[in-house]
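There are structures below to look over.
Read-outs: derived from the displayed coordinates by stated rules, not from any lab. Since we're looking at a predicted model, the values are computed, not measured. Cβ atoms are built from the backbone, for glycine too; each structure is taken alone.
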Structure I
Amino acid sequence: MTRNGPETIRESFYRQAKACDDLGSPFTARLCRLAAERLTEDTSVGAVLLGWQGNPDGTGDAVALRLAGTLHALVRSGTDAELAAVYPPHAVDDDTLWGAISNALQRDEAFMLDRLASAPQTNEVRRSSALLPGFLTIAALTEKPLALSEVGASAGLNLQWDRYSYTLGDTAFGDTSSVHLEPRWQGPPPPNVRLEVAERAGCDLNPLDPASEDDRLRLFSYIWADQQDRLDRTAAALAMATESGLKVEKADAIAWLRQRLATPRPGLTHVIYHTIAWQYFPAELKAEGEALITEAGLRATQDAPLARLQLEADGKPDGAAILLTMWPTGETREIGRADFHGRWVKWVGWSA
């Protein structure tokens, strides 16, 4: 485990601040910069953060996002009125904002230390905007109903993607829905085919129940406080999931995948998919998962094809890659790129 000095942690806060600016959250960017500049080891919370062991960046332990989510949870739960008074929609100067945060570090110490020990957990609904054209492509290539298996599904909000409505460029999809997704679209239209979902299932090490008040609070707390549209969209998606009784299984992803892939599904296309999740798996688990999926692909047939649809970071500056692998051929193509929060999609498609 890597041992970091305080300056390494401060640098990770600055990097997260830039990412928040790029993703349209000036308040969270400001919070991260203030923490980088003003956080000290004089409190237990500050000492834990500045003495963090492991990878503090957003692709690792996401220390800055742990702090932001913990503070936002205090605000949304009504636990800390002083902190709530300096959070959006209120506008205050840096000294007032940091003063309230400093007081929270001491007053809410027990809650904060407990929450900081857990990794951030999100379920960004707009990522379905990048998934839908992938599912349409799979349906066009195989002409079969889909069996869905989502890894790292959180509360399952991207497991019910077919219950949302979309505008992708000049193309509309789906019935009228309380969740409408309209990313900035670049590229040709996606395939215009009929989609049928025959079955759906998802797993997560720490699944969130859409009907649980505590789990909803956790999900909302990791949405940035100045992005009300994301909060509203997530609330609508959670209401839909609660009404449908959608539940995500608590399971290790590899053990769950092994079980799911062992079941033959003649006449269906089995789709394994994940969004900004695979990167967080330990290296040995990722290798095991890759081998497991490849082995299942070798067993795939024209009557029972297997697909893997991914929206994951690949180290390039232009968002995340939308990758599609189809078996029995085993061919993989980058069919597009998308913003990490689904604000835009640059579509290429399979046939390019």
Structure II
Amino acid sequence: MATDPSGAQPASVPARPHTPPTLAQVAERAGVSLKTASRAVNGEPRVAEATRERVLDAAHQLGFQLNRAASLLARGLTSNLVGLITGDLANPFYSAVAKGVEQELRSHGMQLTVASSDEEPSRERGLIGEFVDRQVRALILVSTSSDHSDLAGVQSRGIPVVFVDRPGVGIDADSVLLDNRRGAADAVGHLVAAGHTAVGFVGDLSRLETHRERLAGFQDAMRAASLDPDRWVRHDAHDVGAALAEVRGLLTGADRPTALFTSNNRITIGAVRAMIELDAWPALVGFDDFELADVLGVTVIAHDPVEMGRTAARLALGAMERRHVGPSRVVLPTRLVQRGSGERPPGT
């Protein structure tokens, strides 16, 4: 190394700072326009899959990292958070819905934050206020309230509202629902076809729309078979313990049903516990699949809660583009899964 005449070492030349690759460089390498590159890396629609892969490959080769916050601001958005409020986080159904929402949001660079109302309308209102204060990009609700007209104020602030499992009341908003009435009718029709004329119903909180729809489906099928639609109906069995007590009462009374339709997964679990406790085995069909239902041999009305969550997220993310179009109502199908409990004939 050369030195100056005084023998002092020369001052080191500072290294030039590395300049991060730009989106324009990604577009150039991929051979697409800057606008197409932006759509591809942001996960937006209207980009051919082959083009998207070419852009993402170029981004990977160059070491390009998308600045999500800057990207949102460039598109006029202030947050990459979406809020989800459910009725009960302990219920696996809602966990599966949240999983579907999160999967869809992640592919668009968004993040999910989840809270539970514990089926309390006042708590739900408080959580909505907190999410709005945090400037969430959208709000997805499994609502326990009976009137949602006040949420029009949330919509007026540019925050889309999407209802899941239970429809909005008094508001025009997107919703993703199950075909509850048909699913319940299919369950009862299956039990009647096995020879049952004494079919009981154990349902959730009577103020919930899902309960009312499943009860209506039950009654439709009972009337179609010229059977009493109200004789063995029980309401407000919201958790496993309450369901166990209701089923225990039905199965130990003087006038007992030979078959049961339970209107959600938690109620079905309570029913199974009561049946084991009493060593009484009426035919059983439950609405919602649940873990170990296949092992226990429980016949269910199944559906796809993960897809329900994905659909809700897609509606939320696309709401701004559809703001001049009426709300969407998506009804997902159910299916009967036979495992043995629903096929038991009377007297077994």
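Of note:
- Origin of the value 2.3, where distance in nm of label points 7 Å out along Cα→Cβ at positions 20 and 52 was derived from one of I, II: II
- FRET efficiency 1/(1 + (r/R0)^6) of positions 180 and 332 (r between Cβ atoms, R0 = 30 Å, to 0.05) derived as 1.00 - corresponding label from I, II: II
- Origin of the value 0.10, where FRET efficiency 1/(1 + (r/R0)^6) of positions 148 and 292 (r between Cβ atoms, R0 = 25 Å, to 0.05) was derived from one of I, II: II
- Among I, II, which structure scores highest (criterion: volume of the Cα convex hull per residue in Å³): II
- Structure from which 7.2 was derived, distance in nm of label points 7 Å out along Cα→Cβ at positions 36 and 252, options I, II: II
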